[in-house]
Structure P
Amino acid sequence: MGKAIPFFKKADLDASIGVFFDGFSKVIVAIAILAGTFGLDGRTIFSTMMPGVFLTVVILNGGLWLYYRKIAADRNDPNLTAIPAGLQAGRMFIWLYSIMLPVFISTGSADLAFKTGVLAHLVGGIIFIIGAFVVPVILRIVPAGALFGSLAGGAMAFLIMQSMNGVLKMPLVGWLSLMVLFVIYLGKVEVKLPAALIAIVIGSVVAWISGVMGFGAVTESLSNLSFYIPLPVLDIFNPDVISAMIPFLPIIIVFSLNEVITGIQAVEQAKECGDTFFTTTKPLVLCGVASIVGACFGNPLAVGLYWGYPGWKKMESGTGYHLGIVALYALVGLTGLSAIINAFIPEAVVLPILVFVGISSYSQAFEVVDKKYYPAVIMASLPVVMDFIVDNMKEGALPGFTAFDPGSAFVGLLVGCVFVFIIDNNWKNASITNGAALALTAIGMIHSPGILGTEGYAPDMGFIQVYIVLIIVFAVMHVTGFNRKKA
């Protein structure tokens, strides 16, 4: 007689919360961009998109629960850990910035931009299913340097550069949140909560204390509280939406196939833990099906398999945590509760997450390609970056970028130093470097149109404030021996 496979066990609770917040932090970013940048109306976001997101999660995580539960039963293994899955950062933000934003800029229609993104998600789901079968063949034909170089260019342009524009417009909040993320990720600080959630909470607290946020948006968000059910969105198939989507097919194809590769790597990660019986095709096909169905109900946010299996296996999570994820998305996706959560969080706080995702994607190109192909990777990345710059050359298009002008060479050197010291956990030198940045800002060498004593002297007070905060924080981390690594 086979062993009973538990529907849900204690360790599944931690996994449910962890994987949920990993995905929902991305939803918060998407809502902030759709509402803040595009001006998309709240009803579309909370009565159409969020129920569509919930339905996508039901199919994906509910389907994976059944799939891995069957494997556990067949293997008579009640302790089998399921591979995590959920909303995917890479394609989600590429859809937002490289498809929906250009449509919005060219037409001025937030509704058309949104529907184009939804249709792109549907097409991406189809490509995802095809990719589950053909990607191994493609990897033998297309040079890795060319494939990952193009992806690196998209990451640099649409995730890093576009997001940094928003981060730098509100440095006390945005830059501080970015530092929190990098201290946790690059400094390899062990935390029980997702790093993105910690950065969002800290940044939001600073935003409210500093007066950046007000209760007007919170009061307005209460009007979105209701009960919503997923409804079909057939308008995505009208000629205007199809015409708007077609020029972006190359982006949809390339980035969907790349995420198939990421999904394969997630399964390989599980195999490295000794679970060699896992296969890739069925879970990847399920991701594609979830995307297609979700898109038909108004969801533009892509899904896929997650890395991180070793951690959940170590915590002894089972298969039931996928059910917990579905329950949590029901709470925020069908009630309008996500509107209230979003009202407490400024856009500048969540954009650093995109920056980190972009940096991770850009770094991947150099991690998987032989050193001799680095020139090819760089050249392959240039066209997308150059196109992005040309599209945004109009005066005032990227106001945040002026934060590094003049003095960008100094800023680049200082930022590079800070990140090296974060990676090495050298908090003392990180504090000293921020002190140097503060001094250079004070005399107008950076973050100011002119130097001290000239008419153009106008240092950015936001950066003066954030440098002071970082000097103190890194100094305290040094004195307390925070996360000190043993030699």
Structure Q
Amino acid sequence: MDVPIKRINDLVWEVPVEYNRHMRVPARIYADETLLDMMKRDETLHQGINITQLPGIQKYGIVLPDGHQGYGFPIGGVAAFDADEGIITPGGVGYDINCGVRLMRTNLTYKEVKPKARELIERIFKLVPCGVGVGGKLRLSTQELDNAIVEGVEWAIGRGFGWAGDSKHMEEGGCMKEANPDKVSARAKKRGSGQLGTLGAGNHFLEIGRVKEVFDGETARTFGVTGPDQIVAWIHTGSRGYGHQIASDYIRVMDGAVRKYNIRIPARELGCAPLKSREAEDYYEAMSCAINWAFINRHIIMHHVRTAFEETFRRSADDMEMDLVYGMTHNTAKREEHDVNGKRVQTVVHRKGASRAFGPGRSDLPDDYRGTGQPVLLVGTMGTASYLLVGTDKGEEISFASTAHGAGRVMSRTGARRRFQAKNIVSQLKRKGIVVKAASGRILAEESPDSYKDVHRVAEISHRLGIGRRVMMSVPVAVAKG
């Protein structure tokens, strides 16, 4: 059946509640006509409609500009559920819990880095294990891992990974206080004990970037971005096998909870539990463990990136001013207060392949960013660009302070492997002046830039909607892929 889509304006579309008697709120899509047409080619819109049928949902179910088909929620899906009457669903978070991004600044210029780009990315590749199932150099006992999870990033800093003060420029300060390792299975702990400090595979990457354009000079300076040709570094990875196992474990738990609490769900992938239930609390505490694992993982990687720069340029990371601009999450469910119909409501906001984007004044933000709003990191592909945005009051109003997290796929990995050849991709990137190092040719084929939507279009729509204002765009100089 064709989905009836009501045009609100050029960038806002709605599926009304009348479409399906089980819809509790409208489904809202933020996209232009081109991106909307892409969403119609898979199950994205139907998954957005499914979100609206879950108990306790507030205002509307949201599909962001990079939306595409996922498990449960579409990737690029957002929903807020009333803390008293709502639910929590692993299908609204995903398997790669706290897949996220960091952006680091430097005082180096493109002219300084370009001649050593190959050497630099080779050093990073040696220091940061990359690839499917690969283990790290850090091996922890179960008790050591549990201790790390409770402490979050400060555990890593205390062991020489990173700098004191790094954590102030991260969501949650790099630690979800609700993390409870007792809610994590032995199998998840086994998978997580040897993978800290590893990149993994898929769309995860390490990128040395060159600032190409600054859109908002004042905000850019607040974030430590000085102007074109400044060198920055992007780190994109998640919770690896630890988070995947936690998701798998609790998807099974939620299958039972749906029957126990007699919850009607439109798809099995949206198995859930009432937020006031034991099952929901257990999942929240286990999910928080995976969030902290990913925070630590990216922090150890960031330490290795600083080390690679030091070894390559024979200067200290401090001298190169390699400060963290911000570290943020993509796949989470978090307790947040939002305005709903003129009232402040306690909610649990699910963001699946979506970025939190708090506007100015939020107490959750670090002091030096509170006047501007939260930095938001919107990543592209290894051959295009990535954007630094800033959160807005408008985003708080229309998207539960959420915006797009990346370009979004338009082609499956299987389809990409059939269509693209690694050697051609390497040649294509070389012509653009981009050095690439990958664990396998298969990954290069799967992650071809042509497998993704136009990141510039996604960033522009976020900017025009007012849910993420453009601050800076960078382009790749060198990329390491899993």
Which of P, Q yields 30 [relative contact order in percent (Cα under 8 Å, 6 or more apart), calculated]: P
Structure responsible for 0.75, with FRET efficiency 1/(1 + (r/R0)^6) of positions 80 and 248 (r between Cβ atoms, R0 = 30 Å, to 0.05) calculated and labels P, Q on offer: Q
Parent structure of the calculated result 64, 51, 48, given that Cα extents along the principal axes in Å is the read-out and P, Q the choices: Q
Label whose coordinates, when helix-only ellipticity at 222 nm (-39500 (n - 2.57) for each DSSP H run of 4 or more, over all residues; to 500) is calculated, return -21000 (choices P, Q): P
When percent of Cα pairs over 32 Å apart, for residues 120-375 alone is computed for each of P, Q, the largest belongs to: P
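Each reported figure results from applying straightforward, stated rules to the coordinates on display, with no laboratory input. Because the structure is predicted, anything quoted here is derived from the model rather than measured. Cβ atoms are built from the backbone, for glycine too; each structure is taken alone.
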